[in-house]
Structure I
Amino acid sequence: MNTKRLILAIVVAFVVLWVTDFLIHGVWMVPDYRGTQQLWRTDAAMGSRMSWMGLFSGTWAIIMYVVVPMPGSIAAKWFFAGILQTILLGLVTFFVYKPKSAPVKM
């Protein structure tokens, strides 16, 4: 195991996660959130529960759709953005951590 590459992969994955979360929720989903403002907690209240949201984010989109009277488009965007985000994180981690090929000996 290459510890330096592992640490770098973890750091890069977190940076990609934060950037994609900002793009998804801070840019792309803003019109949806504003249109359903009465459903959401304040930024401060949501921030205090961020670790729980991260822990259960996969099933969270589906559960929220069942519990909260929101448009299905919001839950669908959350769900599919989460899938794409997970794939991107996996690829980034793979390419950062991927060991270099050993030279072929003849």
Structure II
Amino acid sequence: MQNKSSLFSEEEMNMAHIAKALSHPARIRILTLLAECNRCITGELVRDLPLAQATVSQHLKVLKDAGLIQGEIDGPATCYCLETETITKTRRAFGELLGGICCGKTNREE
């Protein structure tokens, strides 16, 4: 039996991992908040979201594991910001995928 990594390309696996990380509205909101303020401490995110701190921390972990954000420990707090290189690559990859679907062809057909 083959595992997923032998059936799909590294890019496909990475895109699926990121899509899963983006599949919750709280994580979308966290990315939006980080884009608006550039950097944010966990406590500020908790204040701005209708969620418990443990829940926010779990969402931050998912986003960090996907490479969409990075966290820097600053004393007792962690300061988060967007990982712009990953965001740029993700935007490009999903744009190409969705553009191909929209036009009825994929990059492989070009």
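Laboratory data are not the source of any read-out in this text; all were calculated from the coordinates shown. Everything numeric here is computed off the predicted structure, so don't read it as measured data.
From which structure (I, II) was helix-only ellipticity at 222 nm (-39500 (n - 2.57) for each DSSP H run of 4 or more, over all residues; to 500) calculated, if the value obtained is -21500? That value comes from structure I. Which structure, out of I, II, was relative contact order in percent (Cα under 8 Å, 6 or more apart) derived from, given a value of 49? Among I, II, the structure yielding 49 for relative contact order in percent (Cα under 8 Å, 6 or more apart) is I.
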